[in-house]
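In structure tokens below, several structures.
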Structure 1
């Protein structure tokens, strides 16, 4: 229902832009891009990729995440455009493709537990809030570890119902990608040398000149740090339920 891209490597922002153009068919309502270069640089808004980023200038960071939106929740306004960011822990920018079915319940839970207010009606902001909450509860000022990421994502799998293929940029550290245990929405990993990319469709890897490593499996978390080291772990596995609309409506015919 949307297109997601995350890149680790030189000129990550430019690479994400090129990939978003290739994924424009997955969403024309809004687009957004966040680059890390000592801080998070975010640009997003309503419209096509070429319109939103017409005058945008991004630094040549090594971490970036982007999104094109096909609205399934919210009003379709600029405020619902992804990625969303939080300053702590570490500084995180997240984009996802899917639909969280217990959105209303979790939104109330965040308010009652932490007086946490969401500024949009987009479920990606809620998913980021849950991820940040679970990660902060396990870090306690300590350095980020892969085991900590796995524990936080495992908690998401327990709390969040629905479909979600997500990519999160963790400032100064790397990209973490995870996919709901049923694998409802697609997410692939590609690589060339020390450049890596997570994408909703393989056609975006073709544009970037990357070789497809394979899918992020249902219930799996994959972490690529700024040095190009890859860690992955399957946390949960349910009966696979890939959305049939990926084949008959959303995906480009040259994607695999």
Structure 2
């Protein structure tokens, strides 16, 4: 949640393009305020504001660009990767059951998982605590930031976790993480999760734990976790024609999303 922007195409998995085209989908990519300038509650507020805009203002925005274009709000699939997966799951857990047909997330952040200062995401060392302190001290009070082009600030979230500052910056309420929020869930949108088995940024074991919690809270929920080999973001250049398991996964999502 410390870097990224909706316009950063490197984080838009290749398989999404044909997937969206063949289903005549309208893809809406929002930004949200980033940490550490903002906290978890700020991001949740941005998510809530986005869904109000989505329902109340998207139709007018579409017609202003193309009068014949109309959104079908009865067939909405929500998706997100990494921190965006956190946003997607939070949306599913806070909005009415009828909002989404399906949820598809990739290597999502589901909890405030601990990180050792000696950990090496992608094989690279986490910068020392002194670097984090210097960065935090450089932030001007009142700064509003909702988009950063990677790789700028890509180590900030990991530094916050590794050096014991995450809770202070992000917040620690039960509502701030999907793995605790799901404990009180009464329903769950059909959910598909893709997570690389070798993820060094968001360990897959935490997604396994989230799935178990979700099944316990909502026994009738349909939730599927696929864990092929790969590190964080491994699917950026994947396509259905190259991976039969991906083709099957997307076809199943389509059944929930657009099937009559």
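Quick note: the coordinates plus some simple rules give every number you see, no bench work behind them. The shown structure was predicted, so the numbers you read here are calculated from the model rather than taken from an experiment. Cβ atoms are built from the backbone, for glycine too; each structure is taken alone.
Below, the figures for the structure above:
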{"read-out": "Structure (1, 2) behind the derived value 2.6 of distance in nm of label points 7 Å out along Cα→Cβ at positions 184 and 224", "value": "1"}
{"read-out": "Test item: helix-only ellipticity at 222 nm (-39500 (n - 2.57) for each DSSP H run of 4 or more, over all residues; to 500) calculated as -11000, pick one of 1, 2", "value": "2"}
{"read-out": "Mean count of other Cβ atoms within 10 Å over residues 24-31 from the coordinates reads 21.0; which among 1, 2", "value": "1"}
{"read-out": "Ranking 1, 2 by relative contact order in percent (Cα under 8 Å, 6 or more apart), the structure that comes out highest", "value": "2"}
{"read-out": "Distance in nm of label points 7 Å out along Cα→Cβ at positions 192 and 208 from the coordinates reads 1.0; which among 1, 2", "value": "1"}
{"read-out": "Origin of the derived value 19.3 (Kirkwood radius over Cα pairs in Å; candidates 1, 2)", "value": "2"}
